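Below you'll find a set of structures to go through.
Only the coordinates and a few stated rules stand behind these numbers; no lab work does. Computed from a predicted structure; not experimentally measured. Cβ atoms are built from the backbone, for glycine too; each structure is taken alone.
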Structure I
Amino acid sequence: MNRALIIRAGAVGDVILTLPVLAALKHHYPDITIDVLGNTTNLALAIEGGYAQTAFSVDGREMTSLFIKNATPSRTICQMMKRYDLVVSYLPDPDGVFRGQIRRLSGGQIVNGNTKPPPHQRTHMSRVLMSALQPLNIKTDASVPELRVAPSPVPEEFISGAPLIVVHPGSGGKYKCWPLDRYAALIHRIADQGYRPVITAGPGDDETLHELLGLIDVNNCLIYENRSLKEIADLLTHCRAMIGNDTGITHLAAAIGAPTVALFGPTDPAVWGPRGRKVRTLWGSEVIEEDVGVKSWEGPYFLKILTEIEVDLAMAVLEEVGRD
């Protein structure tokens with residue numbers, strides 16, 4: 001096996017949870033070269049971490065023909081697909097058109113993976129993604145996602161002075177966000193305890209950030225807004241701890257190895273929780289210290305709400321995980 005293409009569209013957290021797949025392939029085939037196809041901004045993490053060599057955009061104009069029945073792909077796409085001995089696709093393909101085009105162009109093995117757990121099963125997504133490798137006789141026990149990035153400079157004001165605690169109040173879905181008044185109270189507590197809160201926010205968090213800044217003393221915190229994933233990863237390597245919602249940046253913190261507190265409510269941590277030795281997951285009033293990917297989850301999922309998480313509990317767990 002010389003070269004493989006992993007097709008993985010999705011957000012930052014989706015890419016992080018796919019890293020064990022790439023790690024398993026590289027372990028099983030030591031000389032393999034892996035390319036990735038999806039959102040190149042998010043897939044840059046796989047390149048940075050040494051898991052993949054090249055990232056291609058699934059939204060590129062030349063890729064359009066792969067989604068149209070009986071379309072003729074360009075010469076560039078034909079030559080590209082012929083390179084691969086293996087194609088692992090996690091792209092939803094209900095009508096089979098994309099899979100058919102790939103099979104026609106590539107002479108290698110085609111493997112399809114699921115991006116959701118089986119109905120009514122509380123199986124962690126890292127395990128669901130790994131199960132795609134079963135036809136290759138690769139051990140599919142999902143390892144913890146790990147991301148090692150080459151160090152690069154962080155602004156001096158972020159690495160001198162009091163220890164940093166990173167706070168990421170946004171998420172791709174409002175329903176996954178801890179109330180902002182509680183984040184504001186937590187930020188005040190962080191500052192009172194002698195730490196420096198650093199608020200991170202991406203392009204989709206403008207409204208959340210604006211509202212939060214109206215609830216806090218901005219002189220007591222630092223704002224790290226609209227930075228690249230690499231810059232955020234660098235910041236996370238310098239922090240005492242990080243706290244955030246069910247969102248990609250929380251998964252990134254866990255993969256970097258930063259002490260991480262993940263706030264969960266309506267979504268199930270058994271399926272979507274970030275994994276790592278230094279991760280604590282608050283699910284309602286419950287504190288989960290085990291790796292959610294190997295924890296034995298008894299009984300069916302039942303809904304918990306984020307307002308069950310109190311500021312006192314969040315602060316106590318932040319300080320505890322930061323001391324480990």
Structure II
Amino acid sequence: MTDARTAWTEAGAYPVGAGVYRIPLPLPQDGLRAVNVYAIADGDQVVLIDSGWALADSVDLLAKSLDGIGYGLGDIREFLVTHVHRDHYTQAVAIRREHRTRIALGEGERPSLEVMRESIRTGAVRGTAHLVRAGAQLLLARLGPPSAMSDPLGVWELPDDWLANGVELPLRTRTLRVIATPGHTRGHVVFYDPGAGALFAGDHVLPHITPSIGFEVPPADSPLRDYLESLRLVRSLPDARLLPAHGPDTPSVHARVDELLDHHERRLTETAKAVEQGADTAYAAAQLLRWTRRLRPFDDLDLFNQILATTETMAHLDVLALRGWLTVTDVDGVARYAVA
């Protein structure tokens with residue numbers, strides 16, 4: 001029997017609106033399982049929202065799925081990418097090399113992409129200063145040097161176009177509006193289709209999980225503050241069908257945004273309690289919290305997810321400091337938190 005929570009990952013091209021198809025593509029890890037790419041039929045060509053991870057299985061499945069709706073890889077006119085994470089961006093780069101497809105990305109992603117490219121050139125480990133600030137030297141010690149399997153520079157080529165907030169993108173069949181929604185990444189954007197009442201939400205609004213916050217180089221001053229403001233911005237739009245990057249499409253953006261706002265308020269309260277119990281760094285507080293829908297202890301997480309948990313905890317602590325619930329002091333590069 002198919003699990004209802006994972007049915008959305010099954011291969012195919014699923015209609016989610018007039019001329020719009022959701023195409024799940026595989027990911028090489030168990031956590032997220034798949035990423036949704038959205039194909040918008042636009043006359044004799046097709047425009048894709050996001051692209052998938054540059055994997056042989058993924059590009060083959062994308063070609064097969066497009067063929068099912070009457071297109072080939074060479075018919076892709078443009079990739080409109082919500083953010084620069086590899087499961088959204090890198091397959092667009094790979095396909096562009098062969099088919100000269102254009103790639104457009106939010107202009108706020110430029111600093112992250114440039115840092116990523118420079119770190120690959122120099123062999124530097126990214127994010128060390130952020131983990132030092134979190135008091136997570138033990139995680140840093142476990143990271144070690146960059147792996148020989150690190151991404152090649154070519155995976156992170158620059159896009160053809162940088163998208164500004166608010167710009168209108170006229171297609172033959174509709175007009176999409178670019179809306180900057182920083183938080184998950186500094187330059188994350190969503191694509192709003194007011195005519196169809198649909199929001200291509202990327203990782204900004206997900207139906208089953210909450211996107212990671214604070215795991216980015218260079219980090220924003222307060223990524224969780226940015227994310228909450230971006231959620232409220234999307235909530236101020238007319239309600240729309242939610243077309244997320246991970247998970248099934250759902251009828252209401254507003255309903256899920258309300259759940260996400262409530263979740264982070266609860267998480268802020270839990271994080272404040274961790275400080276009251278004596279945790280004075282993000283790393284220490286993260287160890288007192290539970291993680292994922294299964295409420296797993298911190299020690300049960302793998303190294304990557306411990307890093308995610310630590311940086312997300314720091315994002316919550318910084319919002320608590322902005323609200324005046326906590327104080328924060330820099331001590332030899334480590335952020336130390338205390339009850340105000």
Structure III
Amino acid sequence: MPKKTGHRSPSPQAAERPSGSRQRLLGAHQSVAGGLPKAVARAVETGCRCLQIFTRNVNRWDAAPIPEAEAAAFRQAVIDAGLAFVVVHDSYLINPASADDSLRDKSIAGLVVELERAEQLAIPWVVAHPGAAGSQPRPVAVRRAAEGIAAALDETADLRAGILIETTAGQGSCLGDTFEEIAAMLAVIDASAQRARRVGVCLDTCHVFAAGYPLAPAAEFAATLSAFDRLIGLSRLEVIHANDSKKPFGSRVDRHEAIGAGEIGPEAFRLLMNEPRLAAVPVILETPKEGADGKVDPAIDRKNLATLRAMLPTA
């Protein structure tokens with residue numbers, strides 16, 4: 001089990017987090033199509049106070065360098081927009097648990113690139129899936145994933161940007177669908193104090209629900225949160241992905257839905273939004289953005305954010 005040692009973010013952004021639920025930092029993942037600063041403009045357009053982006057094509061291994069002029073424009077846009085928290089999500093190809101040494105080495109190198117790009121953009125965290133076991137025994141794959149993440153952190157020891165291990169639905173052989181597996185990964189990574197400062201957790205509501213952790217009613221939500229705190233530690237939770245689920249509880253299928261419109265339902269999000277222990281944790285949507293015509297509609301993000309805000313106390 002990892003030590004709960006008052007984990008701190010590697011970024012000054014952490015100091016800007018609100019202390020009260022009425023000021024919850026809410027945002028959404030936004031496209032960087034047209035250039036990185038465009039994502040900030042989209043965040044502003046939809047009323048975000050925090051933001052998640054990809055910095056590259058997540059379905060390709062190669063990544064063109066970010067021109068410094070574009071990076072500087074992004075950094076300034078974040079300041080001008082007053083965004084209090086920004087994270088990167090890593091490439092979907094990365095699998096530090098892979099039994100294939102070549103793919104694993106590629107994955108570790110990929111995490112290094114993600115960390116370097118985040119650092120260039122003054123972004124404190126890279127959200128990363130821990131990978132898939134394939135045919136390996138899960139304990140072997142869990143340790144392999146942890147050691148791969150640790151290797152990427154060791155190779156970037158001079159950087160401030162760190163990695164957030166994301167909870168998963170457990171689809172296929174994906175790791176990280178139990179809090180115990182994530183705790184086991186953290187225990188390996190935490191062997192180095194340098195690494196321990198640069199690793200945390202991202203909790204995805206759709207994923208934990210699909211993995212079999214109930215989020216409502218209140219007693220079940222409290223039990224899930226207590227299990228997370230006991231095994232991982234709420235001090236390690238740096239961001240929440242707020243997504244309803246298209247698939248039923250315990251399905252182990254990762255399919256996101258609009259807030260309150262899926263199998264999780266509104267009550268779970270009301271509990272999440274009003275939980276005092278989560279008041280300082282940014283909440284970021286990864287909900288569908290396409291309208292009936294299949295085109296991205298900014299109004300959909302605005303509606304989901306408004307749904308979450310309406311769940312907060314008014315006084």
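Here Cα extents along the principal axes in Å, for residues 46-101 alone was calculated and came to 37, 26, 22; which of the structures I, II, III was it taken from? Of the options listed, only I reproduces it. When distance in nm of label points 7 Å out along Cα→Cβ at positions 142 and 238 is computed for each of I, II, III, the one that comes out at 2.2 is III.
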